[in-house]
Structure P
Amino acid sequence: MESLICVEPGLLEYRDREMPELQGGRAIIKIKRIGICGTDLHAYQGTQPYFSYPRILGHELSGDLVACDDNPVFNLGDKVTFLPYYSCGKCVACKNGKSNCCVSIQVCGVHIDGGMVEYISVPSSSLIPGPNLGYEELALVEPLAIGAHGIKRAEVQEGETVLIVGAGPIGIAAMEFARLAGGLVFVMDTNESRLEFCRKKLNVNHTINPSTEDSMGALREITSGKMPLVVIDATGNQGAINNGLQYLAHGGRYLLIGLQKGDLIFSHPEFHKREATLLGSRNATRKDFLDVIDTIDRGLIQPLSYVTHRLDFSRVKKEFENLLKPENQVIKAMIEMPND
């Protein structure tokens, strides 16, 4: 079978691999759709933490179950996705119900090879059903779950002001679930086409472009001088992460979903005088996945509107670099496998 490997930063290669064989406690999925996410882009750029090369990218996946060892809930041919974060079940985090930040976690496409392949072997316990969703919707469950998990971590309440910095797919997911939690959502990004998408597709009333306007002044005006009670970074940009604290209201909560290799650096007096709460949000849980699927099933979000680019698996190597260019106005790119 064919696979696509990130050999080193900036270099992708197609290589032939052996088909996976069914093993105890495992399942095999025939991949149908692969969402390209920020992790994949950062790995290609060489800025992704917890990463080593060469690596098969991809963890936003959907497909058909073609083999399964020991999960009586599923039938062969079922449409599935899976939880791509493999945890040990024994460490302090796992024992406290936080398998998403397991001490020895292995994430598909990061610590271990991912899903840019025709068939993938996964733990049968990681399977998640999606019988009512299309393949593209099912591949979008993972990034939506990242946003949903972040909003739960921030404990967004009805009527709270929420600034989301970064209008990429994870930022959009956070916007959607902040809105469903009753938050009053503002969005900041330097990409004007993404801000326009948020206004037109997500009905976000207030968008701010810090490259063309006074962001602090705009936030003071929008919040009547109070500033946002919740600030969420979804950029994965070092400068944005370090600058986000300045936008936070006194007594507020600063949540980091975005991730970079560098140090978190901000003024201790600015943090202290706010009595701010700093939160990290990593991956997502099975419950987050199931909650997202239920939200899509009920029509509360329309994730297919995020997909702006579709490309055949055979063209990913050639076109991957273009997905990084702002002028191409990519929100979410979706890979279609040749076995449809």
Structure Q
Amino acid sequence: MLALPMAAQAFAQSEGDLKVKVKGFVDSYHAVRTEGDRDWMASRTRARGELTLGMEAASVYVSMNALYNAVLPERTGLELREAFISYQKGGLDVRAGRQIVVWGVADALRVTDLVSPFDYTEFLAQDYDDIRIPVGALRVKYGWNLVNFDVICVPVPEFFVLPTEGPWAVPAVLGVGERPAKKLANMEFGGRMTVNLSALDFSVCALRTWEKMPVEGRYPRQTMVGGDVSLPAGAFVLRGEAAWYSLGGVKGLAGVDWYAGRDWNVSVQYSHQGSDGMATARVSKELLRSMLKLSTFAYVDVTNGGVFNRLSAAYAVSDQVEVTAGYDYFYADRGLFALYKRNSEVWGKVKYSF
């Protein structure tokens, strides 16, 4: 933790309970295509700072990125990641401002998780948490015994970011669309109720939202009603999630996580909507007293026969420094992954956390 300036120290001493927490990281990520001209697919260096100020039940949280991107220079600059104020007392948690919202139990697939859209500037070839786009929202959560309520309002919705230039570009027509006017009638709103029992967790939710990707040049309004369930069973956790969309009908997902012992973890999922099926598979193993983690994570486009697989090896040099190397493999002749079938790449990342 960084030392407080003298003025802040004096304030903290006089008031008695000002809490300041500063943390963050610096990472550098670089990737080279393994086909064709072996050109750079990504080359970026980022510094992330996170500041939390808290006094009694109130707090302020801000996170920012300072980014240099050699492949996509338009992304170079300062970026406000999250910035919100919160009030927590008893079972009440009120949060207002720019924040990331995650619903559901699916891993890297979207069923009820529709509030925070994705940034596909580098498609899936980045950490999944970095793909999420924060939204400006008022969120109220309240816990009562085994039940938790979550109500959210987003006055100005966010939408997917789809690049039309660079190695991860999509056809220009997919990135074009007239977004809804910024007025209260176009806000997003919804709620989620979660019940946590000793051997079963489940939730139900509803959201009045927008299609976050353009459809024929527009972003249509839609309603989602859904739910999820998580059931531990020995070394396994069974997960399910389903939703009805006013645009698109029903989407369902089933998954299982297996904690096999000796630091092995295996997870598989399958989701289906209409005639489209998508599966994921994750296998990881920790070695050398958890200093080395080997993992593979794959999306399988069951409908079109496409695959995106990320292999990685992460080594913790110290508590602050981690070095990771990996290989991203694309294979597809049809469907979403066919856009990137020549984008298989080797990559490396160094991260220093403070």
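No value in this document is a laboratory result; all are computed from the given coordinates. Since the structure is predicted, the reported quantities are computational estimates derived from the model, not experimental observations. Cβ atoms are built from the backbone, for glycine too; each structure is taken alone.
Match the computed value 12.6 of mean count of other Cβ atoms within 10 Å over residues 34-41 to one of the structures P, Q, and report its label.
Answer for the origin of the read-out: Q.
I have 2.4 for distance in nm of label points 7 Å out along Cα→Cβ at positions 130 and 298, calculated from one of the structures P, Q. Which structure is it?
Q
Going by mean count of other Cβ atoms within 10 Å over residues 138-145, which of structures P, Q comes out largest?
When mean count of other Cβ atoms within 10 Å over residues 138-145 is computed for each of P, Q, structure P gives the biggest number.
Given 0.30 as the derived value for FRET efficiency 1/(1 + (r/R0)^6) of positions 66 and 210 (r between Cβ atoms, R0 = 41 Å, to 0.05), which of the supplied structures P, Q does it correspond to?
P
Work out percent of Cα pairs over 32 Å apart for each of structures P, Q, then name the structure with the largest result.
The maximum falls on structure Q.
Determine which structure produced the value 12 for relative contact order in percent (Cα under 8 Å, 6 or more apart), calculated from the coordinates; the candidates are P, Q.
Derived from Q, not from the others.
Of structures P, Q, which gives -1000 when helix-only ellipticity at 222 nm (-39500 (n - 2.57) for each DSSP H run of 4 or more, over all residues; to 500) is computed from the coordinates?
Source structure for this number: Q.
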